[in-house]
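Trainee: Listed below are the structures to be examined.
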Structure P
Amino acid sequence: MINLNFTKPISAKKDSISRSFTCTKKVEKTEFHYLCLSKTPTDMKYFNFLFLAISFLLPMKSYTQDLPLTLEDLIPGGKTYGKYRAEMPRQLSWYGDKLTYTKGDSVIIAPLTEKEKPQILFTLKDINANIKPDGDELPKSLARIQHVSASSDDLMIVSSKKIYLYDYVKKKVTAIFPSFSGMSNHDLSEENRYLAYTKENNLYMQSPDGKEYAVTNDSDKGIVSGQSVHRNEFGINKGIFWSPKGNRLAFYRMDETMVTDYPLVDVSARVAKLKDIKYPMAGMKSHHVTVGIYNPATQQTVFLNTGTPKEKYLTNIAWSPDEKNIYIAEINRGQDSCYLKKYDAVTGKPETTLFLETHKKYVEPEKPVLFLKNEPDKFLWLSKRDGFNHLYLYDTAGKLLKQVTTGNWDITTVIGFDEKGENLFYVSTEASPIEKHIYKINLKNGKKEQLSKEEGVHYPTLSGSGKYICDIYTSQNNAGKVAVTDTKSNKTHIFHTAKNPYRNIQLPEITLGSLKANDGTTDLYYRIVKPLNFDPDKKYPVVVYVYGGPHSQLVDNSWMGQTHGWDIYMAEKGYIVFTLDNRGTSNRGINFENITHRQLGVIETQDQMAGVEYLKSLPYVDADRIGVHGWSYGGFMTLNLMLRHPETFKVGVAGGPVTDWKYYEIMYGERYMDSPQENPAGYEESSMINRAGDLKGRLMIIHGDEDPTVVMQQSLNFLNSAIKKGTHPDFFIYPGHGHNMMGRDRVHLHEHITRYFEDFLPST
């Protein structure tokens, strides 16, 4: 492995660049050092020495901005936030095989090849001239206008009183729906132009002539239809599912009446108001979910006979192409078994269980079956059964035909098929655990081809026919590019390259690297942000920024390595900011993730301490001035580090922390910890409440008083334990906020966190 070690930052005052580098072999640790201001592209695997040599001869533009950057510049909600964000095309989407974006009041067709030029597709003025609202408010921007789908010519236009469907080719309105207060979760059937939506806890539908039908009519607010269920776990993000031709509507119905009411309090009222929510805690009663099938022609609903036990998870709903069947991945409450079942969509009766997938720890399907484009009797299934997330081909009788992909890497996204359905496109981590690339695989012969051309993290979308892929991507030194790739020829045209928004500003040095976990074999990736005007002969304090939980990856080869605005702000103030993805995080295979099962916080803390030991080996790190900060699972990890290693961490700020998993929700908590009844020793070991007496340094806990995700009871119980055990954490509440502080208060939050470190872990 090559270690590229830039020893001096670029000067902000000189036109020439003075830099040196050393190349050394690393066995236990690999580092990739980047200077964000450098015009030199650095590859994560290879170094282009010729280009580097040439770059030394090129002059660099002098910096003009007055330092420092402020939290107003760097934090969402700040008055000048967005000033230093890369300029990328807005609202990129496909109209068939036309890639479009908005610019001002126009929708522009992007060039697909070098020979093409951008063209105006339509303007806001065109739309307003043709929808002719009857006394209604005209749309004032394109922000509330969206494409119905990649294969449709229709726009959905939302005004204050109506929702329009507008065919931009024929330049006419195809449907008008009255818009009511409280309408949400809009889901349109492209085929029959029916609009489904929810109001409060019930599901409704409107026909193209604007007539409204109540699909459900439950007066008990504890019964909810048409919304996402199971607290959005298992990839669930919606509750309405139109059949392919729009002849039927599937929807979730969730009965929460048996779930304990949990009190939140709104203190903004003259007399504080109670705001009860349903919060199923680990080991307690869970809600019951069923799936309804509504027929707009008969206005009748049949519910799937999913049987007992009722406390289970109905996930990954998919329609068969012929609309006759519903496919559901059913998971037992213990989350160690997944049954893929097929139901009759007319009668609601179960037809067959196609297969059973089990794991001694947990299963977590997050994508529904995907039927082949031109073979409706076959489908693809994503599974981690061989240790990594791969595709398996089945027929509709449940027979496994073959494993389509294999290797020690994860598929992260399935994009879709080409025009004939012969090839499938997907995104995976095959090239590197910290990169995501686009691939094409032939479903018959297994021939695979990489479509993404440059390093980094790629986010593709497929055109309506599958002929083209729009590839939006960044890397450590690439602020953002948009490319179009012909999926047949694999020719790529880059039609937009964002300028570095910090090109006139001196930024701190950002380093990506890897080190070994304490098992001696597992690579852990980290990021270091060094202080501005870094002096290797000085010693600096460190703030470890941590998350560390499932479904996360904070270190990758995206723009600036995912460095956040607060990292930059702290570096300006003279702090080193260090982030490491420990075992338990994502995109590294199931064994990397589930090693933390039944003992959350233990392995993660060991890995974070491996990072701390690396930090202590650096001559410019002050080992006596190390702090830690994190939010949510990161708040839990902040407490783990502060309380398990009080000799190391002098200051910590824990935001919205889990302090004991028995107070957390069933779906997430029982997956990773089992229930408190099944795993009492694990819950005891993972409880930070039990360790409140081990606090030595300065700790501040921050919580939103209306947090519906990590309820404030978590922090209050920790404080109560600290009082009894004679320790003295600090506590700060954000009234009226949920799990995160939003708007202007988010700037205040980061000011408050910064002040705490400056007070108790000063940089000078």
Structure Q
Amino acid sequence: MKWARDRIALCLGALVAFAGVSSASSDDALTLHMAGIAPENPRAALHSLLEDPTVHLEYDPFTILVQLTPGTPANAVAAIIGGQVLDRFTLVPDLVHLSLGGGVSVNDAIALLSSPALSGAVVYAEPDYILRTCVIPNDTHFSRLWGMHNTGQTVNGVTGKVDADIDGPEAWDVYKGNPNFVVAIIDTGMNYNHPDLAANRWENPGEIPNNGIDDDGNGYIDDIYGYDFYSNDNNPYDTGHGTHVAGTVGAVGNNGTGVVGVNWQCKLMALRFLGSGGGTTTGAINSLQYAVNKQVKVSNNSWGGGGYSSSLYNAIENSKSVGHIFVCAAGNSGTNNDSSPFYPASYTNTNLLAIAATTSSDTKPSWSNYGLNSVDMGAPGANIYSTYGTSGYAYLDGTSMASPHAAGVVALVYGKNPGSPWTAIYQQVMSTTRPVTAMQNRTVTGGVVNAAAAIGYTPNQPPVLTVLSPSPGDQFVQGAPVTFSGTAIDPEDGDISNQIVWVSHLDGVIGVGANVTTTTLSLGNHYITPSVTDSGGASDDDFFTIGIVQASIPAAPDIVSSDEGNPGQAVVVWADNSGNETGFEIQRQEKVAGKWKNNTIVGTVGANVTTFSDSVGQGGWRYRVRANGSGGDSSWSKWMALRAARPAKPTGSATGGTIFIAWSDPSGIESGFEIQRQERVGNSWTNTTVIGTVGANVTGTSDSPPSGRYRYRVRTLSDGRNSQWSVWSAAIDN
């Protein structure tokens, strides 16, 4: 402990920055704490910071959480970091909430308490992370934006369907937009002074306002907010269609005003080429050219008509040079763009996204164009509320309203990953649409654009650590090899078993990996605490004890499996953890009326033999093993129930809307079979469902799912342990 106190004395004398604070604060408590004076009331100091809109905390800078080994005095550990015990917990035994001394950062305190010198007193130390509610903006008319978040509310007299939307709040919980990412609104212009757009308007950084000079040398004088290619002037101002479109892409979010765009923050470049009677292809090309020259990577194009233009096609094609994605409306004539092309939506540029419209009930409005090969996806486009007029809002219909929903999602993903190639952004948006019946066979993806899936809304899930060996209570002869093995599977990172850290409270860190073998463990009972942490900082751990004993008594074997081989035969396998046994003894129990009974020694084998076969009848059985030695017998291994034999791959066929599944009966101890189904949706097998069970000796069943592609697998049910699942059957079309 002396080393620890000396170390903390050095920490107390230093100024340390708090990694949990992402922006500076004038809060007196934090300033004093960093200067070496701890706040009188850490909770009040934290609340002051949380209520400061200029500060974003990842964790409490004044406290940490610590789990102590049993019997360790909490006050003594708190004194090491110059703090006090604030809370003790019963739900997690020996967990305490400690304040930090002045000048001590969370990171330094954790490093100190995690040092080898304290490994016998502290199990772990970690930050007290800040948790927040899921994001829903406070914009006054947010409830009217069914396309962003549909709760089944009635909007403008139309009642919607729950979740028939782009999953805006789920996306915003991850990312709200890049304040420096520019989206070109190529349209009738934009009211860049609208109170819900002004904070997100693009302003030309290379131009000095109103000096009559083309400062940035792009050929346009005083083009502050973009350019008007319809009137050929530097004022692309308009209060109509383009303003409505701009609001859906990027109306300012969470500002207590009006509506919110897909991007709460971005830069909206106003490019006007349409008047009340339309505009020219030349104007459209000039607008796109202006955007590309300014390195803009996304444009919304809620317009169309006319014939095929190689010039416009080539302009769109060449915009790939800056990684530009051109998002456009599919058209409002209710026709199939595959057979009756509508441009620009029907151009075949690979950086073009053509967007159909959907309603608040996930249907296709009659007026929306479609096309299995030429329209990429749907987006909310009917009864859409957005910015309009000088400071107002309005409902409009059209694929013009659908396109900016998709453009907004593209900008959201691109803004979060500005260095990614346009092809990756394009594919991410295309591959994450939400399947919708109305878009099936009418669009390329068969779905509606989904902001949450596109931005990667899967919250970081913790890994699952499973200890395979040793078993709790196992004993090993001192000097004999002891192998610690386990698996750690993380939903995001996959198999991270090689990152498991094995720690003994007597000997410290034993090793790191899925399998760690040592021969140097000290005599005595060891508290083993394996743990693993994923790339997102989530972790899982375990706790068990093992004993290291003198060589005169053999170590307990580690039972590996107890499985059914041929029907009526049990095969028990164990690990020989001892070098001094004279043999092994095998014991069996039978499950009767739900209870394990009838302890029976079913046999013995000689030294170094690690398998045993036993004849059993129908029923539930389990086994355990112990080593015999000249100095006495080891403790028994853990019980392991007999696992039923695994069925072979099932077969199946479909007739008249019914699928028939059959399998072989490999087991003599089953109580029945369980059947599981998966459905093919897009390119993935999903919707895993247990469709039922059948009794013992039954080797077939039927299923009547909706039309689609399915596959099945089967496992044997047993009173002891169920078998592993069979291999999936071949795909079956119903």
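Trainee: For structures P, Q, calculate Kirkwood radius over Cα pairs in Å and state which one comes out highest. Mind dumping the intermediate values first?
Mentor: Numbers: P: 28.4; Q: 31.1.
If we compare Kirkwood radius over Cα pairs in Å over P, Q, the biggest value is for Q.
Trainee: As an exercise: mean count of other Cβ atoms within 10 Å over residues 368-375, calculated from one structure in P, Q, equals 17.9. Which structure is it?
Mentor: Working: P: 17.9; Q: 23.1.
It traces back to P.
Each reported figure results from applying straightforward, stated rules to the coordinates on display, with no laboratory input. Bear in mind that the values here come from a model prediction, so they are computed numbers and not experimental data. Cβ atoms are built from the backbone, for glycine too; each structure is taken alone.
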